[in-house]
Structure P
Amino acid sequence: MILIVASTKDLAGVNIAQQIMQHYDFEESSESFHQNPVYLKRIRSREVKLLFINEEIIDTQFITDFFKSELLIFVSRHSSVSGIPTLSVHTPGNLGKAEFGGVPKKVSVSPASAMKDTLVEMTKEKEEMKLDYEISYECTHHGPSLDVPAMFTELGSSQREWKDLKAAEAVAHATMAAISKSSSFPAVLGIGGPHYNKKFTKMALTTEKAFGHIIPKYAISVVDAEMIRQCAERTVENVETVVLDWKGIRGEYKERLVKIVDEIGLSILKV
C-alpha cells in the first residue's frame, strides 16, 4: 500500500491533495482517520490511500503505527526566508538534533528513484504550465524519522505560492509520477553545498543518477561516520557512491570526509 498524507493545517498540502483527488479520481472510502475521510485508488494493482491529518506534517512520527506502507509521500508547504517560488522534494529525518519533529540522529528510508521521478515530472510540468518556479532537491531535514520509504513533495515558499492552484496541480502530477512510474535508478548519497543543491539537482536531471539523502554544508560539522553510513544504508536502492559538492565543503572537513567515505567502502565522485 502507498500512502499520501496532507495536513489540514497546511494550505499548500490541502491544495495539492485536492488536485490529486480531482485529476486522479480518488474515491472516498468507508474508512476515516483523524475524523477525516480516507480516499482510495488502485494504481498498477497497488492500493493508494490519501488521507488528511489534524497535526502539523512534521509531527507525524505516529503515522506508521496506523498504516503499513511501502511508500509514504507527504504533500506539504515549503517555507523559506528568500521567498523564492520553489517546487521541491526531499527525504525527512534528522542528521542531528530533532528540532522540528522526528527522532534525533535518525533519518527516514530514502526512496531515491521515486524522488527522481518526482523531480523530473516537476521540471516537465513547470515547462508545460510555464510556471515561474525553481525546481530543486532539498537536503534531508525535519521529522518524521520513519522506518519506511518516505518523501516530501512541496510547494513554496510563501503564502502566495501555497494558494497557487496551478503550481499545486504541478506538484500533484509530480507526486503521482513517483507512484505510477516505479522507476529504478542508480542511487547516490550527496554531501556538501547549500540546502537547495543546484549541482545535485542538475545531475539528477541530466544523468541516470538519483539522489537519496543529501547532507548539506551546514550539517557536516555534526555528522559522523555512523550518520554517513546510516544515510547510505537507509536508502531503498543500493548506494555505492557518494557525490561530494567539493567547493561546497569547508576545507577543514574535506580530508575527514574522504577518509570516512573510504572506510565505509563507498566510491567518491567530486562535482
Structure Q
Amino acid sequence: MECAGKILDVNKVRVMGVLNITTDSFSDGGQYIQPQHAVERAMQMVDEGVAIIDIGGESTRPGAEAVPVEDELSRVIPVIKALAGAKIPVPISIDTSKPEVMMAAVKAGAGMINDVRALQEPGALDVVKQTGVPVCLMHMKGDPRTMQSDPQYEDVVRDIKGFLEQRVQACIDAGISRNKLILDPGFGFGKTLEQNLVLLKHLDEFLSLKLPVLVGISRKSMIGNLLGADVGERKQGSVAAAVIAVWQGVKIIRAHDVRETVDALKICEAVQAAN
C-alpha cells in the first residue's frame, strides 16, 4: 500500500506502533502529550522495528469523553509535522473519526487513516476519497461512552463480518478503491470477554473478505481480566494474543510493546514459512 509516498507491505506481518497524544488513554495517557516526547517515542519505535506509527489525539477507551475538533488538531498536527520534517522512514497513521482531523493530518504528512467508526461520520468517506490514502475500517458497537453496556450479538463473528462487508461496499460506492482498505474487528469495542475470545479464536473467518486484517488487542481489558493484571503487566499476554492472531492470517498488529511484538511475530512467521 502506498501511504503518502511511503510503502506499507501487507504481504508480510507488520507491527503498528501506538502513539497516543492524549491525557486519558487507558495505557499511555499523558506520557506523550508534549510533541518532543512523542517524536522521541516514535523514533524509538522505528529502531524497535515498527512498520507504521498510529497517532491519536482522542481516547476511545470505554467511558472516554469526546474531544473537540480543535483540541484533537492541536494535539496531533504538531507531532505529525515534526515526524514528517524529521523524514521518519515509516508511514504515519492518524487514528481519528473526524473528517476535519483526517484531512489536516494527511496534509501534515499522515499517509493512512485508522477510523474506529469505519467512516460513518458525515464527510469521512469523501475525505478518504479526496486524499487517496489507505484506511482501516474498524467495527465498534455503540460509542466509547456506552459500548460496554451489555453488548449483544446473534453471532459475534458473523455480525462483525457482515458489518465490515457493508462498510467495504460503502467505500467502493463512494469511489474509494478496494485496494486501499484494511479491516479491524475491533477487540474491546462493544464486546464482552467471551465475545472477544470467540472473535480471537475465529479470526481466520475474516480472511474470506480478501483484505488485510488488522488487530488491536494490546494491553486491553480482556488481557487484564484473563490474567488478573494491571495495564502495565499485560505485555506477555498481549504478545501471546498477537501470535494467535498472526497464526490465523492477520497481517497488521497494533501494539504498545513494539520490540517484543516484532520479535515474537518473527518466530511465528518463520514457523509458518517452514516446509
Structure R
Amino acid sequence: MSAHTGRNFGEEGGRLTYGTYLRLPELLAQQVPLVDPPAHDELLFITVHQVYELWFKQLLHELIAARDAMDGDQTWLAKHLMARAHVIERLLVSQVDVIETMTPQDFLEFRAALAPASGLQSVQFRELEFLSGAKDERFIARFRGLTGSERERLTRRMAEPSLWDSYLGLLRRRGLATGCEADIRESLQIIARDRAGHDDLWELAESLLTHDEVAALWRARHVQMVERQIGTKSGTGGSTGAPYLHRRVPLRYYPLLWELRDKL
C-alpha cells in the first residue's frame, strides 16, 4: 500500500477494469456490417469512419478549449491546445492510407448498402468547419435526417464565436484595430514585424494557419481517395462525389493570414 495515497491499486482493480472504464463491450458492439452475404472490407470501412468521428469529437474538445483560452487571454494555453489539434489532424490525413488498402472491387461489394448515407452528413465535421470560421447556413438546410439535437448543435455553432473571432478579440484587447479587413491586415503586419512585442500573437496566428493548412491537406487527400475508389461516379447520399469534393479543396479558413505573406 502506498504511504502517500493510502490506496492499493491492485485491490481497486477489482472494482474498475480497463474494459469497464473504456466501456469496451459497448464500444466494440458498434461495428455492425449490413450486407449479406458478408463483405470482408465492410468492417474496415465502418471502423475507419467511427474512428474519424471519435477524433472529430476530440478535435472539437481541443479547439473549443483553445478558443476559450484566447477569450481568457491565455495565449500559451491556446497555442498548446492548437498544437495538439495539429497532431490529431495529421493523423486524420494519414488514416486515409488505411482506407486505400481497400480496392474499388472490394468497396463495390457493399457500397450499394450505403446509398442513403454519406460522409457529408457528419455533423461533427460541419461543427469543426463552423468553429474554424467556415460558416454556411446552407449546410444546415441541405442536411438530410438531422435529429433535433443535431440541428441545435449546428445552429449553435453558427451563432457562437469562431476561432478567428476569438483571435480578433485578442487583438482588440491588445490595442490593435480589427474594425474592417484593412484594419486587420494592418494589425497582422504590425504583429509580424514586431516579434519582440507580439510574439504570442504571431505564434497563435501561425497555429491557426497550420490548422487551416492541415485541414486543406485532409480535403485534398480525401478527394484523391474517393477518386481512387469510385472515379467520378456520384457519391452516396445524393452528393456528386469527387466533383463536389474538388470544389471544397481550395477552401481557406483564414485567407488574411495567407495574404499576409505577400506583405512581409
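When P(r) over Cα pairs in 5 Å bins from 0, in percent, for residues 61-132 alone is computed for each of P, Q, R, which one produces 3, 13, 15, 18, 15, 11, 9, 6, 5, 3, 0?
Derived from R, not from the others.
Upon calculation of helix-only ellipticity at 222 nm (-39500 (n - 2.57) for each DSSP H run of 4 or more, over all residues; to 500) from the atomic coordinates, which of the structures P, Q, R produces -9500?
The value was obtained from structure P.
A value of 17.1, 53 was derived for Rg and Dmax of the Cα atoms in Å; which structure in P, Q, R was it taken from?
Going through each structure in turn, the value belongs to Q.
Out of P, Q, R, which structure matches 2.7 when distance in nm of label points 7 Å out along Cα→Cβ at positions 69 and 157 is calculated?
P
Every number here is computed from the coordinates shown, using simple stated rules; none is lab data. Fair warning: this is a prediction, and the values are worked out from it, not measured in the lab. Cβ atoms are built from the backbone, for glycine too; each structure is taken alone.
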